[in-house]
Structure I
């Protein structure tokens, strides 16, 4: 291969890039290289062929097959391009299914279902000639003010790693390479600001931020990794071989391809200012371990010349090229047949929608319920109120095609069915009279619609108030990439709307449809009264029911609160099924529900002094803890058993009895936590060791067994090494991280 042919394999080209802002600074960083010039010696990647503008999938596939044939026949080496797309909530393409956002994956606590979802997404991608997906995001949530929280899975590294690895397995089982994002530290930025510096210490990086990536590499066999935009302690990750080579390749044995986040190589020059020019930036990045520059040729166009003049070793270039060619060979690209493009591909099949519905149903979290839920089938007058009540966009996250791309094409239909909450309530309760009023917008100070909402609620037996976010990018929306916030109050005047409707005395079901957890303590009773009457079986009718009387007695709060993290295309029917009781809620909080922005950053993985303490008047205790979620039944957890002694290096086997003590069939998320009683460094007051979803009919009981490698209790010791220390560990199972319902103790001894 000539130097130019090698260089060409290390860059992508964004064929359709226009003025739409679908990546950071995309409007300013358009490629100045013509496509024919960029592909004269071949090309490494084709960037977002389907996912930049609304294009007919079959027509686009025909173009792509023809372009791949051209690369095979009209370039000297005949190497086809690798095609990559975004696939965080499903394939980000027109007419493709939109699944719940990753934060909803976390709320489901269901790795098997997420793996199945990954397979469905991968099958659509492979059918369209796509080889690599830019997902999953394995950033551990550290601050809910950060705009990209909806792309993340959880604040717990085990949940992130387990569910993220399941998605990797699903996608790659269909022959599409997954790409871990964003390695590493991105979510730990100061004050939750996008691209802000990271000042995380060694233990936070090693014990919290790195483990999900390690799991996906070692256990998931992921084939691609994308760098973080962040700088950690003054060194941009894109230029830091300690992470991209030392940890990723040398310590973990990763042998796949590292791709740059979009424009990240040039950002070394333009944003981080550690490179004088693009040549400097390219040399820093490829030497650190970034093999491919995305999305288009930029700094890496200097590589061939730098090898010629001796600034860059030819071995460094050859190593990156070898990895890219090995990836293409693994994907079958080097001898692929592009004679017959698919005539049509159903990207939103009934099977896709059924998966989307199941995942949405499992992800919705019931935060409080005084007995109003589930609504009786005979409900006669229902008011559906709020800015997200009749909005399909409100169901989807930042990286959904609708919010990411179609926002720039308002006259183009979504191409998939997107029933709103209002639509779904009317369908679920066909005998009811359903009124509607928006009340206010998601953003802004306009209160003129609140009076209409109050009137609509006043004439109803129950009001469903749907509030929350509108996902977008870089100021276009309330959450999403670049949409960071200083406050965790609901955007705009939505809280005023809720309080005005509650004041009518009509029982209110508050539905928060958001991309981050908001401070909803004002809408929630104390934990002791969160469940109230767990199942409200009294009919909601024109006469005040006992439930309505309870709600009227406490006019300051909604009668029930539900949290849905962007539940996707089938999210509204899933929510309606929970409202009617056809489905019992089973989601659990994958992230603490904050009490205020002033307590951030906060994690349930805090040491003793990270929680409530007598030495400070500030209380960071969340309104609802990690792992919390109610149902229409109750569960008991008892008889936690574990060995009294276990040696370092062994596997801990613990079991617990779980019983459905109510009258409704439902699923429980059984959560095993631990605390190291005395350690050489401060340890979290609670740490999730294992979890398991189980479905139980009323009165049924099951013994759940956990097999836990003791490495899950490892941490970075005083000498910087990873250790499992001898000592006493307290174990417990309960309804959330702070609920020690049944407890056991284990002594860890040296092998």
Structure II
């Protein structure tokens, strides 16, 4: 009876399916007689496969040339080339945004249009360019909103005096130096444009601006985010960007006004707009953020209101002749400064704007950049002059103002190099000037190249400063880091936040004895190099909270180091070598985790490896950016680390009472003091088990300690912690994997 009930739904399903197919076929056959000239439809059945395929090709061609088809093809090509060039420039230790700018030039008339004109006209016909420009402008609104949120006013207030003085002088000096240059070239290159004043003002602001987003990522890549120099650099760039955009809004208002009186009205409404934004909108959002202070309660309705107000702010500034981008930027500034709140909004906005819309803007800029206009010696000299004025004005102005504020010569020259970064923000300013027909094509092309050159210069300048500092034997301490070496110097590297607290607890139990002073540095590495400053601060706060809480509980001094790097192992090794640590403590990683999801991931990986082959699996993991998390780092650290290494395989490690130390060879006797310390700190019991035949006469035992004979094949009941050497672990892992699945918390030591 049960079998009949089980098969009945399937029989019912098949029956209904057959009836539906029969009804469809019968209806279509009957309908053929309703078509006038029904015999012609019959002739369609006799069409050859060749003719049918020709019709198919014609249909595909029509869809390729349709508005949406062509736009999707353009976006695909733009994204692929932009990502490729971004990856290439990152390999050259340059910001990815420079590669994306170059991608725009490659796809524009300067390269693709010059050498492959037919392909260029097929992919980017003139009739399709407004669509790209429209999308890129909308993307820029989202991007400028995200940039405004990155520039937190609270960070500027902490170093208000220095930030304002350094940033403003760093703007005014290159701005002033650019005016004679603008005057000298206006007649020859821009006389056909409306007026000299807008031209000179746009040249001046182009010389003066700093690209905060690019600078923030350079600061992160140099691990300066939490140093005084890094914070001063970011607050100075933030103050400079806010000032530059206020100046730009005024310049646009002046450029588009019909008279001096009209300009006065524009500036008056600009002030009124700013008073509304900072006097009403900002306090309202600050109050709202106290309620919407975690990810679970920020509703779609709240996000919808934010987007409506963003577009409204952009619309208002567009109406007031100050460009929609200025409204988006100011609205980002008035967002509440709570990290959780800002991170949620940036997560919703930034990825779409950065990965989808901005490459469209770069290509849109590239389509307007004709490098062929820089063809004679005069134009190349002009490019050199613009670059020289930009670099000397920005670097020199920043250096002078930093020295006036009491900064050291070294920090001042670093600040000058950082402020010379122009990048995307410069390109946005130039795009506005070109769109308003203030900058002629030749000058626009020169300034785009100047932007690329000055941004590319930043990292070589920083490396040159570092090299000179080392060459002259500069003995200044490494930027705002504490190099005191007190007792044992331990580097604790962790991934997941809870792992950091566990490793710190282990470190304290393993090494704290008598009057030994521990100097512990907790290192967390974020592998996404494209994170913004808001994400970086939020990641630091979330990842270090558990370990800092544990450090307070243990009354253990702790230094923190948050770095951004794709090469986790290389970054850790470099830090070990440069700062001369005596011990590295790490977790065993996902591969040996007891977490259910981690084990499921590794099981699925093994199944895929059997089906697809290990090479295909590794390639897939690399494309998904998860290979670095799954690969075994243990062997790397054991072989490469210049110091001793401790690796914890955690099984809810807390305060182990029953501890077993396995000795596989005579050299393992050196582990006894460590096992003894962790046992004493936990008031537990220690069992020492030596491999059969091992000579343990050199072992110095304390009262009550004895060495038993045995092998690492099974564990006594009630064991909380196993301590063994890497050699014994490696041999067991190769030959007795079943035992490893039953292990309690395990500490693997490699002493040097």
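Rule-based calculations on the coordinates, nothing more; no lab input. Keep in mind that what you see is a predicted model, and the values were worked out from it rather than measured. Cβ atoms are built from the backbone, for glycine too; each structure is taken alone.
Compare distance in nm of label points 7 Å out along Cα→Cβ at positions 689 and 721 across structures I, II and report the one with the greatest value. With respect to distance in nm of label points 7 Å out along Cα→Cβ at positions 689 and 721, the highest-scoring structure among I, II is I. Have a look at I, II and say which one yields 43 for percent of Cα pairs over 36 Å apart, as calculated. It must be structure I, since only it matches. As an exercise: helix-only ellipticity at 222 nm (-39500 (n - 2.57) for each DSSP H run of 4 or more, over all residues; to 500), calculated from one structure in I, II, equals -21000. Which structure is it? Attributed to the structure labelled II. With distance in nm of label points 7 Å out along Cα→Cβ at positions 201 and 505 derived from the coordinates and found to be 6.3, which of I, II does the value describe? Comparing all candidates, it corresponds to II. Out of I, II, choose the structure whose coordinates give Kirkwood radius over Cα pairs in Å, for residues 657-696 alone equal to 10.4 when calculated. Of the options listed, only II reproduces it.
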